[in-house]
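What follows is a group of structures, each given as structure tokens.
Please treat every number below as a calculation from the coordinates, not as lab data. Since we're looking at a predicted model, the values are computed, not measured. Cβ atoms are built from the backbone, for glycine too; each structure is taken alone.
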Structure I
Amino acid sequence: MADFALLHRPALADAKSGSFGAPSTGARITLTALPEGHVMHVLASRGSGDLTALIPRIGDGASHAVRPYGPGQWFVIGDAPLAAAEIFAKTPLLEGKASISDQGHGRVRIGISGASVEAVLAKGTAVDLALSNFPVGHSAMTLIGHISALISRTGPESFELLVLRGFAESLWDELIQMSLEFGVDARTGK
């Protein structure tokens with residue numbers, strides 16, 4: 001068996017993070033390729049009961065690190081990469097009530113923020129993103145255009161999108177297109 005080094009290449013390495021839009025309108029939109037840290041998918045065991053107090057124990061304590069994904073499912077997200085051994089070491093914290101699946105290799109996070117962020121995202125999803133209906137810390141699985149993504153509100157004017165790695169560049173380009181109404185084309189800077 002030959003030894004080889006696995007080379008990790010960020011999915012959005014060529015994407016330029018930046019602000020798009022005319023500052024005078026107050027409608028500036030900022031896209032950010034977030035660190036490809038860790039993404040752990042936590043799956044509750046059948047009959048495990050309410051795990052909402054248990055799941056945050058496996059995270060790094062960061063605000064909004066736990067993202068509900070579906071019944072008995074959560075994503076636990078953080079900026080720091082974790083080795084397989086570090087993820088495996090977290091399983092005893094779940095007391096046999098849930099299992100962890102490392103998704104860091106297959107999912108990418110994109111940040112989008114700005115005064116008109118809800119209007120931009122409304123072009124691609126049917127989820128009502130008004131702050132009163134979708135408060136900070138809330139998550140929903142949705143389509144943005146044709147791409148499946150987990151959308152989470154991380155602040156009054158900011159969201160984080162979690163998307164399958166193979167769709168990250170397409171979603172990035174789609175977000176730029178949806179933001180063009182607010183000014184500058186990200187690819188030309190004009």
Structure II
Amino acid sequence: MDLSEKVWDNRYQTNDIGWDLGKVSPPLKAYFDQLENKGIKILIPGGGNSYEAEYLFNLGFTNVFVVDLSKTALDNIKKRVPNFPTSQLILGNFFDIENSFDLIIEQTFFCAINPELRIDYAIKMRQLLSFKGKLVGLLFNAPLFVNRPPFGGSKKEYLLLFENYFQIDFFDECYNSIKSRRGKELFFRFLKK
């Protein structure tokens with residue numbers, strides 16, 4: 001299974017990005033709309049075209065960082081949002097990030113990485129979060145694929161993974177998913193232990 005930088009960049013170049021909504025995800029938009037501290041440092045790993053980063057930036061959040069393996073995806077953000085700081089668009093592997101963040105947003109990244117890396121993902125997320133930091137986002141509550149992304153999962157298996165590294169603050173089915181994802185998305189808010 002090839003999940004290399006070249007493969008992901010090719011998918012953006014050929015518009016083979018069925019997961020891309022073309023807008024901020026409604027559950028995340030609702031979460032962002034209630035955030036008050038615009039100075040918090042936010043990371044969106046595997047952000048792709050990251051309409052979430054665009055939305056946050058347009059709301060006045062200036063410390064938003066996106067990391068992705070695809071240069072094309074990051075270039076797409078810069079084209080849509082020319083004022084977005086280039087230094088906050090990081091071309092690279094999430095697992096190589098060395099920084100700390102108050103908030104990390106999960107939006108179709110977890111389901112795109114090799115399932116063998118899920119424990120590493122949880123450990124790295126915890127490492128990257130600052131004191132009282134939060135990991136917030138969406139996970140698919142469906143089996144999906146086993147040999148290619150998106151890799152699915154279930155609430156039960158996610159709890160087994162994440163409760164070792166985070167305090168589970170909220171974890172439930174989304175009430176405001178887009179139609180095609182209704183009943184298949186979980187919204188979560190995990191706190192750094």
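2.8 is what came out when mean projected area of the Cα convex hull in nm², for residues 47-94 alone was calculated for one structure; which of I, II is it? That value comes from structure II. In this comparison of I, II, the computed figure 1.4 for distance in nm of label points 7 Å out along Cα→Cβ at positions 63 and 87 is attributed to II. Taking 3.7 as the value of distance in nm of label points 7 Å out along Cα→Cβ at positions 143 and 167 derived from one of the structures shown (I, II), identify that structure. Among I, II, the structure yielding 3.7 for distance in nm of label points 7 Å out along Cα→Cβ at positions 143 and 167 is II. Among the shown structures I, II, from which was the value -3000 of helix-only ellipticity at 222 nm (-39500 (n - 2.57) for each DSSP H run of 4 or more, over all residues; to 500) calculated? It traces back to I. When relative contact order in percent (Cα under 8 Å, 6 or more apart) is calculated for each of structures I, II, structure I comes out greatest.
From which structure (I, II) was mean count of other Cβ atoms within 10 Å over residues 39-46 calculated, if the value obtained is 21.4? That value comes from structure II. When percent of Cα pairs over 21 Å apart is calculated for each of I, II, the greatest value falls to I.
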